Structure I
Amino acid sequence: MSGSQYAQAGVDLVSADVAKERIGELVKGTRTPLSVGRIGAFGGMVRIPAGMRKPTLVLSTDGVGTKVMVALQANRWDTVGEDLVNHSVNDILVHAAMPLAFMDYIAGAGLTVNQIAGIVEGIARGCRAHGMALAGGETAQMPGLYQHGHYDLAGTIIGVVEEDEALHGDDVRPGDVLLGYASTGLHTNGYTLARRVVFEVAGLGLDDALGDSGQSVADALLAVHRSYVPAIRPVIGTVHALAHITGGGIAGNLVRVLPEHVEAVVDAESWPRPALFRFIQHAGRVDEAEMRDVFNLGIGMIAVLPKDAVSAAQASARAAGCETWVLGDVRAGARRVHFAD
């Protein structure tokens, strides 16, 4: 098949080459002293930092779900890229890992050079913010699988931690405190339900006000997923466990870091529920149990730590511009998360 026929079938190799050049410039801006090899090679390379006693790699792969549908409607291309990086950074922060490198995967149909570059611009911005190399990635145009102009976005992060300093939740014990860190909205979870409520049930448009949130629908739904590295990294040595509150909500994620024979008790009234979540619950008539299962409800990360470490952790979060609340505590009992209403 000739190049022109391939373009007629939906894949423009000329535009793909232009996009690669634009992406190469963005990747160049994220290279760190640990970067090795050439930009555009078949594999990305980074060194392990020197001086580590027992370096252990921590890897995580994720996407941003149907948040890309809102970004597509709003014609915003860079924010979901930054979401992807921050989500991934938080996932390895849970294990006390330092990010080393990131790789992205963009799959779609009929995306323009500017659209692809816009997505990668957000990814590169997130990488630079964390001193992490964007070591490579893949952009796949797949007409027939995706509708024209639609895309999906995923990425893989590689981090490193000293093996004996990695957090697994083993040190969590009765008497520990649950410290919740404020989210910046939905982050990257619950968008299928949120979109149905906001656009279909409530009939709102992107420029409409979203309840009493003080934001437009577009701004509220596309708020960038917060990175908790600035807030938590300075006190990571005092923390017994971290739970990134993503799909599954507070209970579904906090239980993952609890050892056997302890339960976490969460006071459901201990933090103010943001207007976005109140709107979704009221407009969609979503019951409380489902709200807790689907959304973060304003809490994007929970640290489990000793009582005497709480004030320093809160001070670190304040310095990073992140609000915190004491949500409850850890008690002896069956391994579970219990809401005290």
Structure II
Amino acid sequence: MEFLNRRHFLKASTLGGMALTMPYGNKLIGGFSEKSKTKYTCRVSLTTGDHQAEMAFQALKPFAEQIRRAIGNKRVVIKPNNVMIDRQLAATHVDTLEGILEFLQSIGITENVVIAESAANGPTFEGFDNYGYFNLQKKYPVKLVDLDQENSEIIHVFDEKDFRPHPVRTSSLILDPDSFVISAAKLKTHDRVLVTLSLKNIVFGAPIKDPGYRWGPDRKEGSRNDKPIAHGSGFRGINYNLFSLARVLHPDLSVIEGLEGMEGDGPNWGTPVDHRVCIAGTDWLATDRVAIELMGIDCANVGYLNYCTEAGMGEGDINKIEIIGETIADHIRSYQLNKNVEKQLIWKQPVG
């Protein structure tokens, strides 16, 4: 990182330990205030700035002790969002991953850490190379993993065309209960479920494809990609599968970068939003809920998050989420939704 050297990080790490007992933006890091005991059920961190690494590092600091205990002896799996291997706006920035790795080092997590992905539109390592991820191995004891070349298990998903279960090859690494999964996502709109944030990054990144598979005319004949199967053949199917699979594929820690978000024709071809925020939390649903608020989107229109809230998978009530750091109202941007938004809302209507 040109803007933030290791000395700065080490200084921040030292201060981070002290910060667990010090005030932070009128809140108490490491514990709830007396007022929040009766009002809030969880916390989400919101930082702003000009550099992805520093924002991610600072956003994670309030949860340092909680994260250290939760990881214990588990393998740490950092899952970026590489829906495309050749468009940076659609992918998690390398500096966000660096901020996460620096944070992990600051809490003593220096072994058994991997960055793992099954990129959607082409070979995973080709995307890692395009985005500079391999450079991280020169600074950190981290392994880069192509999930398409690792073990998988079969799970079943719903398809709205035939109402039958369909098998999907799914990453064993992500499913493994001994993996502590960090979703390193982006603020982006979506063409089927309005938004793609920390949950969706895990649920639809875990299904795998044949190694070397790529979209388009260069696709190898007979090569398979199981990701489309998980989408359920429609707007109802994809919302239901996100809800259903969240029980086994949700992240343990969510980091959502938004230095530059994406609006409009997301998650691939949208346009940039100069937002300069980063959101982090150990309750993935609460973290996604805060992200939606920052994007100026009505959460009542996001099907799968409503389902997950109704099922008690996390905190979906914005009024019960304690915001650490910045104030949401000061950083809301109104993201333009995909032009097919009315079609996406069919999940609200009865079938028939």
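Since every read-out is calculated from the coordinates, none of them should be taken as a lab result. Every value quoted in this text rests on a predicted model; they were computed, and no experiment measured them. Cβ atoms are built from the backbone, for glycine too; each structure is taken alone.
So if we calculate mean projected area of the Cα convex hull in nm², for residues 75-194 alone for every structure here (I, II), which label has the highest result?
Sorting by mean projected area of the Cα convex hull in nm², for residues 75-194 alone in descending order puts I first.
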**Request:** Check the numbers for FRET efficiency 1/(1 + (r/R0)^6) of positions 219 and 259 (r between Cβ atoms, R0 = 30 Å, to 0.05) across I, II and tell me which is largest.
**Result:** II
**Prompt:** A value of 21.1, 69 was computed for Rg and Dmax of the Cα atoms in Å; which of I, II is the source structure?
**Reply:** I
